[in-house]
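Asks: The structures considered in this document are given below.
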Structure 1
Amino acid sequence: MNHQKPFQQDLDLVAFVVNDYFTGLHEADIAKLQRIFHPDAVLKAPGLRRSLSQWLDLVSTREIPAQQDAEFSYRVLAIDVINDQAMVKVLCPLLGRTYIDFLGLLKEDGQWRIVNKMYADA
């Protein structure tokens, strides 16, 4: 029986989604990324907007960090969970660049999914 407080359970579930995000980026695992993003998610960078499908197409055709023996050094910088919404700030060293991503998540139908990603070079 799970005796964790609801907040801790949600925090753990959000962290699990973020870990899948890191793995999905590192391995260019489109199926994994598709599972953790809401289909209508929007990805935004300064002066740039992409739909989820546009972004996944780019991920599927770029170099794969795991195949280049790139270090897996992604990390969570901050997580805020308030009821059924979360904002996660992450560091993503990827393909010679260092990104800071802000991932917006919502818990809908009992499942945490990324609904928004804002990112820029650090």
Structure 2
Amino acid sequence: MSKALIRYCLSKKGAVEDRPFGPEPLVVKVGGRMFALIAESAEACHFSLKCDPVIAENLREQHSAVRPGYHLNKKHWNTVVLDGSLPEEDVMAMIDHSYDLVVAKLPRSVREELAG
């Protein structure tokens, strides 16, 4: 599932792959800002995604695979452990939400470029 979700992140308009911390983790950015951080280990794949604070709290309460952002602002980031407990569609919706939050904060000219 992780490879399909990485492809999904990179399919977003303006999304680019970056590795600012070395070979791992993979960072996906739009407009120079991160919307996904993907770390893979032997045990699991972890997707850290930006999230509205109220929604973030609700997701953490509902799903044991959704945790406060690992090494990120825990108010605005969740880390999703891909352990099979969440359907791929749910993770894709979280990716969409993260992307949309980041795009909304980009300068107007960048948003217009992405829309056009």
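Asks: If mean count of other Cβ atoms within 10 Å over residues 12-19 computes to 16.8, which of 1, 2 did it come from?
Replies: 1
Asks: OK, next. Give the label, chosen from 1, 2, of the structure having the highest value of FRET efficiency 1/(1 + (r/R0)^6) of positions 84 and 108 (r between Cβ atoms, R0 = 41 Å, to 0.05).
Replies: Sorting by FRET efficiency 1/(1 + (r/R0)^6) of positions 84 and 108 (r between Cβ atoms, R0 = 41 Å, to 0.05) in descending order puts 1 first.
Asks: Kindly point out which one of 1, 2 the value -10000 was derived from, the read-out being helix-only ellipticity at 222 nm (-39500 (n - 2.57) for each DSSP H run of 4 or more, over all residues; to 500).
Replies: The read-out comes from structure 1.
Read-outs throughout are calculated quantities, based only on the coordinates presented, and are distinct from any laboratory measurement. All values derive from a computational prediction rather than experimental measurement. Cβ atoms are built from the backbone, for glycine too; each structure is taken alone.
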